[in-house]
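I've put the structures underneath this note.
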Structure P
Amino acid sequence: MTTELTTARTHIRLLSHGEADLLLRYYLQNREHLAPWEPERSDDFFTLAHAQSVVAENTRLYKAGLAFRFAILNPEQTEIIGLCNITNLVMGIFKAANLGYSVAERYQGKGYMSEALRALLDFVFDEVGLNRVMANYMPHNVSSARLLERLGFEREGYAKAYLKIAGQWQDHVLTAKLNPNRDKV
């Protein structure tokens, strides 16, 4: 059984094997737009075979309870608006995970990511039972800083040379949001 979340303007869910072409189209259409915010990608990344392997791996991680790597789809479910990921999921006494996301250039600045992430956070706090979700952004990524602030993430630190993004080690601002109902978790 696969989790599906819906908002007023989106469907948020795992992609099926037969939908790898949607993922490939998202990667190809947003290659330049996403390049400054992601690891360097070889040409092999932008192939249907790679998109199929990503979809298969996302399904495996979901079934193992290790990650939620969802596509944010338009209401007709014919186009990917963005991607949202809960990774490094640890339960036990930690009950925490990392949040990652990207949005298609044509949907940027229209509130889709905020809408989708609110639904995703409600799911991981209320249904999964996480206590903490952590999200990090590069200091010059003003859009991500504003988005995370609107969602209630608080700054917790600063990490130098944290991730290799666009071919260079990039500093990151470290933020987290705590489950507002953590006493029940």
Structure Q
Amino acid sequence: MSDDPGQYLTAGPRVGLRPYSLDDAEEFTRRARESRELHRPWLFPPDHPDAYATYARTIIEDPAKVGFLVCERAEHGRIAGFVNINNIVRGAFLSGALGYGAFAHAARRGLFTEALGLVLPYAFGPLGLHRLEAAIQPGNAASRALVLRAGFRLEGFSPAMLFIDGAWRDHERWAITACS
């Protein structure tokens, strides 16, 4: 691990965003296992190297996805979590679906507020998107607070929207646009 500023696509004072790498499997999956209690029942990131390899390859190779590892600069680039833009649609829509997760050691420290503050200009700048959406389960207060701090607005409620942990889960739909 190192904090070479050149490794980041963009960086702030405390975090840098860099692309996924297959070489990150050991650290990423260890952090995911350490974070199970924090993530459940909202999130199920890959927690074994083979699952990580499949997950990372999908993000790296699919043109409808862009993924960022959020790294702590003061901790020699230690992975704090991830932010992905999925289901990117071009044309008149220019939209993507935001997914993210902080690992337990990084939670409640403001790192993801900074990370989203880096992702948004990247999404609305170099990626050329106009709109990002975040689907959040109603009971996930931390996720809701994060998007509120980032300037997202609540746009609606979708019953049985996503299949998570063996059941169709309700979600609130939050969004932000480049002109927000």
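Each value in this text was obtained by applying a stated rule to the coordinates, not by laboratory testing. These numbers come from a predicted model, not from an experiment. Cβ atoms are built from the backbone, for glycine too; each structure is taken alone.
Odds and ends about this structure:
- Structure from which 0.95 was derived, FRET efficiency 1/(1 + (r/R0)^6) of positions 23 and 151 (r between Cβ atoms, R0 = 41 Å, to 0.05), options P, Q: P
- Highest-scoring label, criterion being distance in nm of label points 7 Å out along Cα→Cβ at positions 7 and 39, among P, Q: P
- Largest in FRET efficiency 1/(1 + (r/R0)^6) of positions 55 and 143 (r between Cβ atoms, R0 = 30 Å, to 0.05) among the labelled structures P, Q is structure Q.
- Structure from which 97 was derived, volume of the Cα convex hull per residue in Å³, for residues 103-158 alone, options P, Q: Q
- Which of P, Q leads on distance in nm of label points 7 Å out along Cα→Cβ at positions 31 and 79, largest value: P
- Distance in nm of label points 7 Å out along Cα→Cβ at positions 15 and 119 derived as 1.7 - corresponding label from P, Q: P
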